[in-house]
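Q: Next come the structures, one after another.
Bear in mind these aren't lab numbers, they're just calculated from the coordinates by the rules spelled out. Given the structure is predicted, the values throughout are model-derived calculations rather than measurements.
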Structure I
Amino acid sequence: MNEEKLKVIKEELDYNMEVHKCLLCHNATCNKAYKNIEPERIIRAIKLDNEKGARSLINDNCFEKEESNTCPLNIDIDFILKKLLEKEEVKDLDVDISTDICGVKLENPFILSSSIVGSTYDQIKRAFDQGWAGVSVKTISMMNIEESSPRLSALKDYDESFIGFKNIEQLSEYTVEENMKMIKRLKEEYPSKVIIASIMGRDIEEWGYLAREVTKAGADLIELNFSCPNMKHKGTGSAIGQTPILVEKFTKAVKDNTNLPVLAKMTPNITDMCVPAISAKQGGADGISAINTIKSITGINNLVPEPDVNGKSSLGGYSGKAVKPIALRFIGEMANNPELKDISLSGIGGIYTWKDAVEFMLLGCSSVQLTTAVLEYGYRVVDDLILGLKIYMKENNYNKVSDFVGLSKSNLINNDLLDKDTIEFPRFNYDKCIGCGRCFISCMDGGHSAIKFDENRRPILDPTKCVGCHLCKLVCPIKAISKSPNRIRKQDSK
C-alpha cells in the first residue's frame, strides 16, 4: 500500500478515535472556546450516527475561537472539524416529519416511552421544550408502589460503552390525583404535544376507573401496560400480556369507558406476540406499542445478581441497543399478520439513533418511543433524531413520513422462500486493505476456510470453498470488504 493511501486510512481511524473519546459533557467547556459552533453538539451528532447532520452544523468559520480549547481530555476538535469539512453536506431539508399515532397528529415521530423519563411535570416540560412530540407518562395505577435501591444495572462493552440496561423499576409512585393534575397542566400548557396516559389496573373496575380519569384529565390516548416484567402484584403487568383472554377483557373494559384511541403495550416475554395483539384488537384496541423490556439478569457480582439490593436481586427488564433486533422481529411479525392489518404500530426497543427509528418505521411503525437513549444521553438526543430523519427523507426523496412507513415489511419472508440457488461472494478492496488478517482468522476458524494470504498479505478468496456467508465483511475493521455486484448460480461457482 502506498504512503498516501495509508495516510488517508490512518486519518479516518484517528478521526473516529477522537470522536469516541468525547464524553458529551453537560454544559461542555469546549463550547465556550469557539465563536460560531458548539463542538459538543457536533460530536454528539457524529456519535449518534448522524455525521451528515454534524456536517450541516459547521462552515468555514467554525475554527474561530474565543479562547484555547479547554477539553479535559484534550480532544483535537480542530482535527474533527477539518475531517468533517471534507464530507458531503446536505442542504434544504424541506420535508414534513409530522406523523400520527392512532390518528392523533404528532409534530414528529419521537415519543418518550412510559418510564422514569416521563414521570414528573418538570421532566416532561423539559422534554417538550427540547422538541419531543409526545410522552407516554410513567404508568398510572391504584397500587401502592414501593421501589428498591439500587434498581438499575448495565451490560457494557470493553470500552465501557453501554450495550443494555436492566431495571427493576415498577410504576408511577404518584397517586392517581397527582398524575391527573400533571396531565391536565401539561395539556393546557402544551396543547400541540401528545400525552399518552399509560395505565394498569388489577381488575375490570380499576381499568375502567383509570380510563375515565385520564380521559377527563385531557390525555390524547391511553396506553394499556400489559407488559411490565417487574410487578409484585400477581396477575398484573406481563402476566396479562401472556394471557390473551385477559388482554381482550381489559382492553374492552377500557374502551367501554373512554372515547380516546387505545394502545395495547405488548410484552416480549412470550413466543408469539401476534396472539395477544390480535386479542387486543378484538377488545377494541386502535394500536399496538411494542416492545416492553425483556426479563433478564445482566450479571452476577460477589454471588449476587445485579443490581445488588442489600445482598439480593431479582429478574428485571432489559432494554437498550441489544434488544433492537428482538423488537424489530416482533414488529415485523405483527406488521405482516393479516389479522392485524391496518392497526397502528408504535415501535419501542433499542432506538438510539435516527437510523434505528427509520428501521422501525420501514417495518410499519408510524411513531417510535424511547427511554434508554435518554437514560444515557438525556432529552437532547431528539435533536439528532429529528435532523437525521430529515436528511434521510431528503436523500431518498420522501416528502412526508407516510411515504416510507411499511416499505420494508413485504421483504420479510419465511426462510424457506429465500433464494437458495445463487451466491453472492465478498469482494476485497486492496486499496483499502492493510493486511491485518482479521478476515482470514474468522474465515479459517469460524467460517469455511475460504481465504488465503498471498506473499503481500492480501486476502485471496477460494470460490470453491466460499459459501457467501459474509463473515469476513462483518469483521473487517476498516470496511475493505464489500458485496460483489452480481449474484451467480451456485452450480457455476464450483
Structure II
Amino acid sequence: MVTTAYTISERELLAQEIRRLLRELGAGKTSGVAYDTAWAARLSARYPGYGFEESLEWLRRNQYEDGTWGAPLLQYHDRFISTLAAIVALREVGREPRDQRRIKRGEDALWKLVGKLGRDDADTVGFPVLSAALQQEATQLGLDVPLPPIRFAEPYRRKVKALLNQPSRAWRASTVTFSLEALRHSLTDDDDVLEANDSVSVSPSATAGYLLHYHNDRAFGYLQQLRQRTSTGVMPALAPIDVFEIAWSLSHFIRVGAVEPDDPDVQAALEHLWQVWSPKVGVGHSSFFGVPDVDDTAAAFVALRWGGYPVNPSVFEAYELAEHFCCYPGETNPSLSAHVRLLLALRLCDDHPSYETWIAKVLGTLQRFDENGSCWWDKWHASPYYVTATSLFALRDIADDLARSRLKWILRTQNDDGGWGYLDESTPEETAYCLEALLMWDRTVERIETSILDAAAQYLSAHVDDPQYTPLWIGKSLYTPLMPVKAAILSALYSYLNWD
C-alpha cells in the first residue's frame, strides 16, 4: 500500500491546505505577467507619481538573457507578444541609458522568434489584432520589428468590423473588447466599455489602453487597486476570474471526494456561482465579464448540480451549432477542452431529450480533431496534458477507444523525474492532471502500474509548496490561475493518499 509512505500529520497538513483554499475561493487571482505589466508601465508618463513607474522597473528587471519577456517555459506567441509590448513601453517611457540596450536585445529576439510562431499549437488570445497594432506602434516609435504571420486574421477582422460598424456599439457584449488596447483609437465619447468593477473586460492591459486614450476615474481606480496589491509593479493577466476559479477548483475536489456539499465553505462557493448563473446562457469566467461561455457554464453546471441546485441542461442549447458547440458566440476556432468539459456535464443529463444528439455531436468534434490518435491540444492551455487527462474522466464508458489511446499517450510520456511536461520539463500542474486521471482509471477501469503512480506522487509532494507555478494557461500571454492549479495538485495528492 503506497499510503504507508505518508504519516497522519502529512494527511492533516493536506486537509488543512484544502480547507485554506476553500476559504479563499472567489478572489479570482491570476499570476503577474509581462504583457499587462508593459501596458501599465506606459501609464507612468500620463500619470507620474502614481506608482506605474514600478511596472516599468519590473520590466527592466525581468528581461531574459535571450532578450525576451514572457513565461519561463518557451511558447513562441507568448514570448513574441510580451517582448513586443515590453520594448514599446521602454521606448515610449523608458529614460535610463540602459533601456536602449534592452530594446535592442528585444528587437533582435523578435526577429528570431517570428519564424517560429508556427510551431505553437495555439496562438495567444487576440494575437491577430494585438500584434498588428503593437507592430504599428513600434514602427512609429522607430523600432525595427517584424510583422508576424497571423492565423485567423480574417475572422478577427470580420469580428472587429462587425463591432465597430454597429450604430450603437455593444462593446461589453463582445469578446473583441478584451483586446481593447489595440482598438482604443476607434473609441468614441459615446462608447460604454467599463464593467461593473470599473475594468475593461477584467483585463488590466485593456484598461490601461483605455486610460492611454481617455482618462476615467473609475478605470484608474481599478488599476490602482491592482497595483497596490503588489510591491513589485507586476500586473495580473486578468482580475478577477472568480467564477472560473470556483468552478475549476471545485471540479477537482468533487472528482476525488475531497469535499461535501454541506461544508459551509463549499456552500458559500456554490452560492457565489448560483448568484451569477443565468438559466439561458450560464456563466462566463468572471462576474464582471459580459460574455458567457460553454466551458465555464459546463464546469459550473457540474458543481451546482452536485450541490443540489436546480440547473437545467437546456442551458447548453445557447452554444449548439450545426456540427459542434461553440465556446462563445462568434469564436474564431473551436475549443476541444470546452467539448470535453461539456461532455462531463452531459454525463449527468441522460434523461434530457437532446442527450444522445449532444453526446454524438461532442464525440464527432473530438474525433474530427483527433489528428494523431494520442492526444489533443486546446486554445486555452499550452499543454495537451490538460485536455487529454481531463478527457479520461469524460470519455470513460462512453468512448473507450478514444479514452484508451489518450491513456496510452499519458503512460508513455512520463518523465524520469516522475512528472509530466509538454514544454520540455515537468511541471506540478501537468503532473497533477495526469496523476488524478490515472488514479481514477486505476480505481474504475483497470490497474495502472504502481511505480508510475508512486513516482508521480513523489514528484508532486516535492513541489506542492512551490512559491509559484509555471504559467501554462493561454490568455493574451501565458498565465497561471492560482487557485485552480493549486486545487489540481492538492486533489491529485488527496486521491493518491486515499488510493487502495
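Q: State the single structure among I, II that was used to calculate P(r) over Cα pairs in 10 Å bins from 0, in percent, for residues 98-153 alone, giving 22, 52, 24, 2.
A: Values: I: 21, 42, 28, 10; II: 22, 52, 24, 2.
Attributed to the structure labelled II.
Q: Determine which structure produced the value -9500 for helix-only ellipticity at 222 nm (-39500 (n - 2.57) for each DSSP H run of 4 or more, over all residues; to 500), calculated from the coordinates; the candidates are I, II.
A: Values: I: -9500; II: -16500.
Derived from I, not from the others.
Q: In terms of Cα Rg over 2.2 N^0.38 Å, which of structures I, II is highest? Write out the running numbers ahead of the final one.
A: Values: I: 1.07; II: 0.96.
Comparing I, II by Cα Rg over 2.2 N^0.38 Å, the maximum is at I.
Q: When mean projected area of the Cα convex hull in nm², for residues 314-361 alone is compared over structures I, II, which one is greatest?
A: I
Q: If Rg and Dmax of the Cα atoms in Å, for residues 370-449 alone is calculated from each of I, II, which structure is the one that comes out at 20.4, 48?
A: On the way: I: 20.4, 48; II: 11.7, 33.
Value 20.4, 48 for Rg and Dmax of the Cα atoms in Å, for residues 370-449 alone corresponds to I out of I, II.
Q: Suppose you compute relative contact order in percent (Cα under 8 Å, 6 or more apart) for every structure in I, II: which one lands on 19? Walk me through the numbers before you get to the answer.
A: On the way: I: 13; II: 19.
Among I, II, the structure yielding 19 for relative contact order in percent (Cα under 8 Å, 6 or more apart) is II.
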